[in-house]
Structure 1
Amino acid sequence: MVKLSEKKKKDFRRDKVLKHANKTEPEFPSFIAGLDTYSGSWDFQMAAHLLRRTTIGPSIEEINQSVTDGLEKTLEKLLDEKFINVDPPINYQDEDDPETPLGSTWINAEKRVDDFKRKNSYAAWRVGQILDKDKDISVRENMLLFWQNHFATEATVINDARYTYYMHENFRKNFLGDFKRLVKTVNIDPAMLTYLSGIYNVKDAPNENYARELFELFTVGKGPIDGEDSYTYYTESDILEASKILTGWRVQRNHVGEGREYFTLDRHDTSTKTFSEKFGNKSISSNGDKEHEDLIDLIFENDRVSEFICEKLYRWFVYYVINDEVKSKIIKPLAKTFRDNNYRVKPVLQQLFRSNHFYEMYIRGAVIKNPISFSLGFLRQFTMYGFDELDNFEKYYYWRARHINISDQGQNILDHPNVAGWPAYYQEPLFHEYWITSVTLPSRTTHIKYYLSNNGVRASQTDNNIRVKSKPLTLVQTFKNPHDIVDTVDKLCEWLLPVQSEISQDLKNDFVNIVVGDNPNIWEDEYNDYVNDPDDEKEESLNKKLRSLLKEICLMPEYYLS
C-alpha cells in the first residue's frame with residue numbers, strides 16, 4: 001500500500017496550521033447574510049454542515065436521511081424536546097461500595113466518602129449516551145454539553161457524583177426550555193451550592209462566589225469597567241446584595257434521591273437588598289426561600305441577558321468572531337426572539353439553524369472540532385464491531401477509556417478547567433485554537449491510529465483478547481458503487497472533510513493510490529471476488545486497505561474542522 005509522502009503531508013499541514021493560526025480575529029466578508037430563511041439547495045454538503053454543528057459525528061445514513069427529509073423536517077427532529085428515559089449509570093468497578101452492589105445504580109444511594117469510582121462510572125455512562133446510535137438525531141447531547149460549559153463545575157471539587165448526575169439531568173430535561181427557570185434551579189442546585197460555596201453563604205458572613213459568577217458568567221456577562229467597581233452591567237455592590245439574597249441554602253449529604261437542597265431561615269439575611277442604578281436602584285424585600293427567584297426576575301429585566309446567551313449559543317454552534325455586523329444582523333434579532341418567547345431556547349435555535357447566515361460558505365468548515373466531537377464523533381461515524389457482544393462491565397470499561405482519551409485532549413466531560421468553562425469558547429483571540437497544542441495534538445493522532453488499527457481496541461480490563469474493531473467495508477458496501485475505489489474516495493471525502501474546496505483531485509488520487517498502489521484494478525478485482533465468494537480472509541483484506549485509507553483521510557487537517 002502507498003502512503004502520502006511525509007514531505008507532502010508536512011508541507012500540507014504546515015500550510016494549514018499557518019492558515020488557521022489566527023493571532024487576531026479574522027476579517028469577515030464585507031457583507032454577511034442575515035436571519036432570513038435559507039432558500040438555497042438542500043444537498044449533502046448543506047445537510048452535513050447542519051448535522052456536524054448540531055450533533056456529534058453524523059453518519060452518512062443520517063446525512064442522507066436529512067437530504068431526503070429537507071431542512072424543516074430535519075430541524076423538527078433535531079429540536080424535538082421529547083424526554084427519553086434511559087437507564088441510569090451503574091457501579092461497574094467498585095466491589096467495596098457498601099451502598100451499591102456491582103451492576104446496580106448509585107444515584108439514589110447514600111454518599112460514598114471515596115467517590116471517584118462513582119465519578120468514573122458517570123463519566124463512562126455519559127460517553128455511552130453520546131455514542132448511542134439507536135437514538136433519533138437530536139441536538140440534545142450537544143446542548144447538554146453547552147449547558148455544562150455555561151454552568152461549569154468540577155465533579156472532583158463537588159466530590160459527590162450524585163449531585164453532578166442530577167444537575168446534568170436537569171440540563172438534559174430542559175435542554176431547549178425556559179432559560180430563566182433553569183437559572184433559578186441552578187441557584188439552589190446541590191452541585192452548584194457545593195462547587196461555589198453556597199452552602200457556606202450565611203447572613204453573618206456572605207460568600208460572594210456564586211453571586212459574582214451569576215452576573216459575570218451566567219446572565220449578563222462582565223462588560224468593560226465603566227467606573228469604580230462597576231462593570232457596565234453590574235457593580236461590586238450588586239454582587240454583595242445578591243450574595244445576601246442567596247444566604248441560607250444548605251445541602252443534606254445523606255439524603256437519598258433528589259431534593260437534597262434545603263433552606264434555613266435563621267442563616268438567611270432578611271434585610272432589604274437595594275441594587276445599583278444598573279438595576280434601576282430597585283430593592284428586593286425578604287421573601288424566604290423564594291427570594292433567590294426574585295433576584296433572577298430583576299436581573300432578567302435587563303435585555304443584556306438575552307444578548308449574552310445568544311452570543312454564547314452563536315459561538316457554540318456557528319463561529320467564534322462576533323463583530324458589529326454580526327451583533328446587528330444576528331445577535332440582536334435572536335435576542336429579541338429569545339425575549340419574545342419567554343426565554344425559551346428552542347425558537348432561537350430554530351431561527352438560527354434555518355437562516356441564510358448559518359449556511360454561508362465562510363461558516364462551513366471554519367472551526368476546530370472540540371475533542372468530544374473529534375473523538376467520540378469518529379466512533380459514532382465508524383461502528384466498532386463486537387461492542388454489542390460486550391457485557392455491561394466491559395462496555396463501561398470501554399467508555400471509561402474513551403473518557404480518558406478525550407480528557408487527554410483537553411475536554412474532560414465532568415471536570416471543567418474552572419468556573420469559566422472551556423477556554424475555546426471565550427478566550428480571545430485564539431478561541432477554538434486552544435484545542436490544538438503540542439500535548440493534545442498527539443493524542444488526537446493516536447486516537448485515529450488506534451481505532452483504525454488492524455488489531456482492534458481492547459474492551460476489557462481483565463482480558464486483552466476481548467476487543468472491538470472497525471470494519472469500514474460494511475459502511476462502504478452501502479455506497480452506490482462500492483466496487484469503484486475512485487467513487488468511494490469521493491464519497492468518503494465529501495462526508496469526512498467539510499472544506500471540499502481544499503481537496504484537490506491530486507490529493508484524491510493520492511488517497512486512491514493508498515489502496516491500489518501500482519495496480520489500479522486491485523480494489524475492484526478483490527471486491528468482486530469477495531462479493532462472489534465471501535470469506536473472512538477476503539473481508540479482512542479489504543478492511544485493511546480501507547483502514548489505511550481512512551487513517552490518511554482522518555489525519556488530514558480538514559477532518560479536524562467542522
Structure 2
Amino acid sequence: MAINFKEEQVRVEYVIGEDTVRESITKEVTIPVTEKPDIERILEVNTKVESTEVTVEEGGVTIDGVIEVGVMYVADTTEGDQPVHYFHGELTFSNFVDIPEAEDYMSAYVDVDILRSSYDFIDERTVEVTVVLKKFAKVFDYRQMTIITDVTGIREELVEKELLRIENVVGENTYQVVVEGIVDVPTVKPAIERVLKVEGGALEDKNVEITDGAVIVDGQFEVGVMYVADTTADDTPGTQPVHFFEGGLTFSEVIDVPDADEDMSSFTEVKVKRWDYTITNGNRQVEVRAVIEVFVKVTEPKQVMVVTGIDSDRVEVEEELLRVEEVIGEDTVSETITEDLIVPDVKPNIERILETNAQLSNTTCIVEDGGVLVTSEVEGSVLYVADTTADDSPGTQPVHYFHRPFNIENFINIPEAEAGMSCHSDIEIKKVKGNRLNNRTVEMVVTLRKFAKVTNFRQLTIVTDIVVVSPVVDRDECERPSKIIYVVQAGDTLYKIAKRYRTTVDAIVDANNLDNPDYLEVGQKLIIPRCIIDDRDQPRRPRG
C-alpha cells in the first residue's frame with residue numbers, strides 16, 4: 001500500500017519563557033503649579049498604571065511604564081474656608097526581566113499590577129508616594145508550523161499520536177481612537193465653578209462581535225466628574241461645596257483582522273490612555289474627550305491528533321520541537337458584591353456621599369480540579385461631605401475621606417481543569433455604587449466581570465514532514481543498480497530525494513553538476529547515485 005499523510009498549517013504562539021518580578025517605588029510628588037494653595041489635609045491618594053511600553057531584547061524584556069498619582073486635599077488658606085483641590089503626579093519605572101532565549105524579533109505579553117500603595121505627608125506642598133508593583137512578562141514567537149495529523153500505508157501500531165489543544169492565531173490588531181461626548185450636570189445640582197477631576201474607565205456593556213475580516217467592539221465608559229460648585233449667587237459665597245455626578249461615553253469601532261471569521265474566538269482589551277475635558281454651556285456641561293486603545297486577537301481553537309513519531313524503515317521523518325500553552329478552557333462570569341463600610345470613629349458623620357471607589361490589587365488565581373479559584377483584595381473608599389449641623393459654623397461642608405480593604409473570591413467552573421495547571425485571570429470593575437444606610441454606614445455595591453483561562457504547558461517533538469524511502473535489502477548496496485533517473489515533482493527538495501533513495505545531497509549535486517542545489521524545476525531529470533553502503537551495525541527498524 002502506498003504511504004500517504006495528511007498535513008495542516010497552523011500559526012501558534014511558541015512559548016520562549018516567562019518570569020515575574022516585584023519592585024517597590026518611592027517618589028515625592030509636588031503640587032505642580034504655584035496657583036494652587038498649600039496642603040492642610042490630604043483627603044485621598046489614588047494610583048493607577050497609566051501606560052506600559054515593552055521592548056523584547058536579546059536575553060529578556062525591558063518594561064517601561066508610568067504610574068499616575070492623583071492627590072485630593074483640603075487647602076490651607078488664610079480665609080480658613082478649606083477649599084478642596086486636586087493635582088496629578090507621575091511615577092516612572094523601568095525593569096529588565098531575564099528570559100534567556102528571548103530575541104529582539106519576538107513578541108511579549110506583559111501584565112503590571114499594583115499590589116499596594118501608601119503615602120506620607122512631607123510638607124505643605126509635597127507628598128511621598130510608595131507603590132509596590134508585580135510585573136509578569138512572557139515572551140513568545142508566532143510560528144507557522146506544519147503538523148502531520150494522519151498517516152496511511154503504515155501499520156497503525158507503528159505511528160505514535162497525541163491529542164493537542166491549540167489556538168491557531170488568525171491575526172491581531174491594535175487601534176487607537178478619540179471618543180467624545182457631553183456629560184450634563186444634573187438639574188438638582190449647582191453649576192460648576194471649578195472641576196477637581198474627571199475620572200472613569202469602568203467599561204460597561206462591552207460587546208464584541210467577529211465578522212468576516214473584522215472585529216466590532218462597542219460599549220460605554222462610565223465618566224465621573226467631581227467639581228466645586230459655583231456659589232456666587234448664594235447668600236454664603238466662598239463655602240465651595242463639592243459635588244459629584246456621572247455620565248457615559250459610548251463608542252463603536254471596527255478593527256480589521258483580515259482572516260477573521262464569525263465562528264472564531266477573540267481576546268479584546270480596551271484601555272483609556274488619557275482624558276481631557278472642557279466646561280461648556282454656562283458651566284452646566286462637561287465636554288469629555290478620551291483616547292482609547294483597543295487590542296484584539298482572533299484565534300481558532302482546535303483539537304488535533306498530531307503525529308509524534310513513526311517507527312518504520314519505509315520513511316524518514318523531519319521533526320520539530322513544539323512548546324505551546326495548551327488551552328484547556330476559559331469562561332467569563334459577572335458578580336455583584338455588597339460590603340458595608342463603617343466611618344472610623346475619628347471621622348464625623350456623613351451628610352452626603354460625593355464618590356465611592358473600588359480599587360483591585362493582588363489578584364491571584366489557583367487552578368483546582370474542575371475550575372479556577374480567583375481571589376483579589378478590594379480597597380473600598382468613600383469621599384463624603386460631613387454633617388456639620390452640630391457645629392458652630394453650619395454649611396461649611398467639610399469634605400472627608402475614609403477607606404477599608406476587603407477580600408473577594410469566586411470559583412469559575414472549567415470542567416477539564418486539573419490542579420497543577422496554569423491560569424490567567426482578569427477582573428474588571430464595571431460599576432461602583434454607594435448607598436448611605438445611615439450617618440455612619442455606607443453600603444458599597446461593586447459589579448465585577450471576572451475572566452479565567454486555564455492552560456497546560458506542553459513541550460513535545462512533532463513530525464512535520466515524511467519522506468518515503470527505498471527499503472533496505474539484505475545485499476550490499478553496490479550490488480544494486482548504481483543509478484536511477486528521477487523526475488522532479490512539485491514540493492521536492494534535494495534533501496527529500498536523497499532521503500528517499502538512501503544517498504546524500506552532495507552525491508546528487510556531483511552526479512548532476514548542479515550550480516544551485518536550492519533550485520529545482522518540476523519535470524527536471526536527475527541522476528540518483530545508489531552506491532551507498534548501509535551501516536550494518538545499526539538496528540533495523542520495523543517494516544511498515
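Since every read-out is calculated from the coordinates, none of them should be taken as a lab result. Keep in mind that what you see is a predicted model, and the values were worked out from it rather than measured. Cβ atoms are built from the backbone, for glycine too; each structure is taken alone.
Here are the numbers for this structure:
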{"quantity": "Answer label among 1, 2 for the case where helix-only ellipticity at 222 nm (-39500 (n - 2.57) for each DSSP H run of 4 or more, over all residues; to 500), calculated from the coordinates, equals -13500", "calculated": "1"}
{"quantity": "Answer label among 1, 2 for the case where P(r) over Cα pairs in 10 Å bins from 0, in percent, for residues 421-524 alone, calculated from the coordinates, equals 12, 26, 32, 22, 7, 0", "calculated": "1"}
{"quantity": "Ranking 1, 2 by relative contact order in percent (Cα under 8 Å, 6 or more apart), the structure that comes out highest", "calculated": "1"}
{"quantity": "If FRET efficiency 1/(1 + (r/R0)^6) of positions 133 and 501 (r between Cβ atoms, R0 = 35 Å, to 0.05) is computed and equals 0.05, the structure in 1, 2", "calculated": "2"}
{"quantity": "When distance in nm of label points 7 Å out along Cα→Cβ at positions 125 and 349 is computed for each of 1, 2, the largest belongs to", "calculated": "2"}
{"quantity": "When mean count of other Cβ atoms within 10 Å over residues 141-148 is computed for each of 1, 2, the largest belongs to", "calculated": "1"}
{"quantity": "Parent structure of the calculated result 2.0, given that distance in nm of label points 7 Å out along Cα→Cβ at positions 77 and 277 is the read-out and 1, 2 the choices", "calculated": "2"}
{"quantity": "Structure responsible for 25.6, with Kirkwood radius over Cα pairs in Å calculated and labels 1, 2 on offer", "calculated": "1"}
